[in-house]
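Here, each number is a calculation from the coordinates, and none is a lab measurement. Everything quoted here is computed from the prediction, not taken from an experiment. Cβ atoms are built from the backbone, for glycine too; each structure is taken alone.
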Structure I
Amino acid sequence: MSKSVTIPILNHEYKVVVCWGDLKHLKKTLTDHHYNPDHVTKTFLEEQTDKRRGVTFREHRCYPTIWIDANLQASEAIGTLAHEAVHAVDFIFEAIDENMYHSEIFAHSVGAIVRNTVESMQLTPKEEN
């Protein structure tokens, strides 16, 4: 399954894109969100995602984009999403020259990414082997 969701942060001007699925879907998502086509090559994406559960991509004037490996168990996907959400919100705060990293605003922004993505992906923790 491949899917993407766009989540507003702070207001509708700042957003985070979360996608899960294969590299073809990741490439389409990054291209659709105006990432430099020279950076969105198959080789680059393979290098960035190899042996990783998730990655946050960032490029000037583009929304931070989180990729989550669609083959993860739900609990591992949620944990990876939370980790990558911190990076994505960090990128937004850096872009707006905000330094309140230990604030409720930062924490609620991370929570919004996780909550909206889990709802969109319909992830529910299940028994793992």
Structure II
Amino acid sequence: MPQFRLLGLSGSLRRTSNSTAVLRGLQDALGFRAALDIFPLHAIPLYNEDDDAEHAPESVRALRSAIEASDAVIMISPEYNHGMSGVLKNALDWASRPYGRSVLKSKPVLIDDLIEEIRAASIVRAAA
């Protein structure tokens, strides 16, 4: 039976990124049950439709190929201004295009954001 293939995308470029650390921890915890490859987003340029389609940069083509080859995608991002990081949003912009041909179409995706514990506690208190 072929191994389940997961692709991990970290929304942080920092060397000591907590988002990447979560993906690495998951990678270790999965063991032989599934393969989790972490795709670095450092080389992905800002989205520009003029550079898309057949002119997409090599780093973008590699991202799209990695998503296509995976069975599911896991995205972990720090929370910036109540949303995902610009790094991850930019990667999603590239992955979701060209229109109608997104490599994410029908692909299971898990997205999680990391927020500071203090902020999480204040959110819980505000909701109570």
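A few comments on the model shown:
- Which of I, II leads on relative contact order in percent (Cα under 8 Å, 6 or more apart), largest value: II
- Origin of the value -14500, where helix-only ellipticity at 222 nm (-39500 (n - 2.57) for each DSSP H run of 4 or more, over all residues; to 500) was derived from one of I, II: I
- Distance in nm of label points 7 Å out along Cα→Cβ at positions 34 and 106 from the coordinates reads 2.7; which among I, II: I
- Structure responsible for 32, with percent of Cα pairs over 22 Å apart calculated and labels I, II on offer: I
- Origin of the value 15.9, where mean count of other Cβ atoms within 10 Å over residues 50-57 was derived from one of I, II: I
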